[in-house]
Structure 1
Amino acid sequence: MRSRSSNSLLRRGVLLVDDDPHVTKSLALMLRSQPYRVLTASSGDEALVTLRSESIDILVTDERMPGMSGSTLLAEVRRVHPDVVSLMLSGEATLDAAIRAINEGEVYRFFKKPIQPVDFIAGIESAMLVHDMIREIRRLRAANESKDRLLRDLEARHPGITTLNVGDDGVMILDVPEASL
């Protein structure tokens with residue numbers, strides 16, 4: 001694993017996985033002017049080790065690698081690191097490879113080698129936006145679940161307190177005991 005940034009806390013993590021070091025070096029060079037902390041791995045197993053120890057937002061992997069295929073890696077990443085957005089880059093861009101990547105790893109984008117720098121950078125930027133949306137959705141869901149728990153607890157302590165009665169004319173009906181008036 002190699003890192004291009006000494007200030008890793010401020011930069012978003014991109015992990016490039018390919019068994020050909022020339023490919024990972026080329027991809028890393030495409031991202032050199034971008035605000036990302038770029039890490040590389042030469043195999044699926046090495047990528048999984050990196051994912052356990054580093055904060056990774058985006059994973060870009062080749063499909064055909066010795067040992068673990070890119071699709072298998074993506075499926076494992078999806079299971080263990082669901083916030084990571086995955087992209088696949090393959091020289092063997094067959095329909096079967098694309099289907100495996102989508103079905104097994106929920107790949108966000110599928111690129112064919114060779115890729116133009118502008119297309120690669122745009123794909124990473126787009127994936128970062130998706131990553132941010134996924135995190136925000138999870139944050140909002142957690143906040144909503146917390147509020148739902150509070151309402152359920154309130155209703156359990158004070159039955160009917162969360163019920164709103166509306167008349168046929170659409171006006172709220174308040175059930176206030178006359179002694180309170």
Structure 2
Amino acid sequence: MQIQKLHHVVYRCKDAKETAKFYTELLDLDFAMAVSETNVPSTGESCPYIHVFFEMADGSSVAFFELPEEPDMQMDPNTPEWVQHLALEIGDMDELNAAKERLVNAGVEVVGPTDHAFCQSIYFFDPNGHRLELTVRTETPEMMQKLRDTAEPMLEEWDQTKTVSDKAAWVHENADAGR
């Protein structure tokens with residue numbers, strides 16, 4: 001088996017209409033479809049929902065479930081808010097800077113751009129509290145090869161010691177500039 005690409009990733013939302021407005025108006029995603037059911041097709045359990053999909057240029061989607069009869073959603077209290085996030089790639093730094101300006105003008109707090117050497121990113125939260133990253137690729141083949149070459153040794157070192165390695169420290173040498 002070879003995975004071809006991401007079809008869709010799904011999160012829960014508080015309000016499907018507010019979520020649609022955010023993803024279409026601020027991120028320019030296409031509101032591709034909505035499905036609403038009383039019973040969950042995969043399990044048969046009763047749980048009324050609306051499932052909304054926002055399509056990206058490559059045909060993949062980010063989707064959301066609004067579940068009005070379930071307890072209010074909450075984030076994992078044991079995971080820092082910066083850990084779980086969805087990173088979306090855009091074309092270039094001009095687009096990244098324009099996206100930041102659009103978000104800030106809409107009252108969204110934005111961090112960055114942050115320089116990760118192989119990409120530049122901005123970070124912000126959607127109306128549901130999900131952290132998003134817009135990113136522009138800035139890597140070179142040499143950078144990516146260096147990261148590939150150190151991936152296995154770093155993982156093995158981490159597995160054995162649970163201590164931070166400096167094998168890829170170079171990627172964040174300029175990260176302070178985005179804070």
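Tabulated results
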{"quantity": "At a computed 2.6 (distance in nm of label points 7 Å out along Cα→Cβ at positions 68 and 108), which of 1, 2", "calculated": "2"}
{"quantity": "Kirkwood radius over Cα pairs in Å, for residues 84-147 alone from the coordinates reads 13.3; which among 1, 2", "calculated": "1"}
{"quantity": "Structure with the greatest value (metric distance in nm of label points 7 Å out along Cα→Cβ at positions 36 and 156, set 1, 2)", "calculated": "2"}
{"quantity": "Among 1, 2, structure where Rg and Dmax of the Cα atoms in Å, for residues 20-123 alone as derived comes to 12.6, 34", "calculated": "1"}
{"quantity": "For 9, 31, 25, 9, 8, 10, 6, 2, 0 (P(r) over Cα pairs in 10 Å bins from 0, in percent, calculated) the corresponding structure among 1, 2", "calculated": "1"}
{"quantity": "Given 3.2 for distance in nm of label points 7 Å out along Cα→Cβ at positions 44 and 116, calculated: source structure among 1, 2", "calculated": "1"}
{"quantity": "For 2.9 (distance in nm of label points 7 Å out along Cα→Cβ at positions 28 and 140, calculated) the corresponding structure among 1, 2", "calculated": "2"}
{"quantity": "helix-only ellipticity at 222 nm (-39500 (n - 2.57) for each DSSP H run of 4 or more, over all residues; to 500) from the coordinates reads -7000; which among 1, 2", "calculated": "2"}
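Every read-out reported here was derived from the displayed coordinates using simple, explicitly stated rules and does not represent laboratory data. Quick caveat, the model's predicted, so the values are computed rather than measured. Cβ atoms are built from the backbone, for glycine too; each structure is taken alone.
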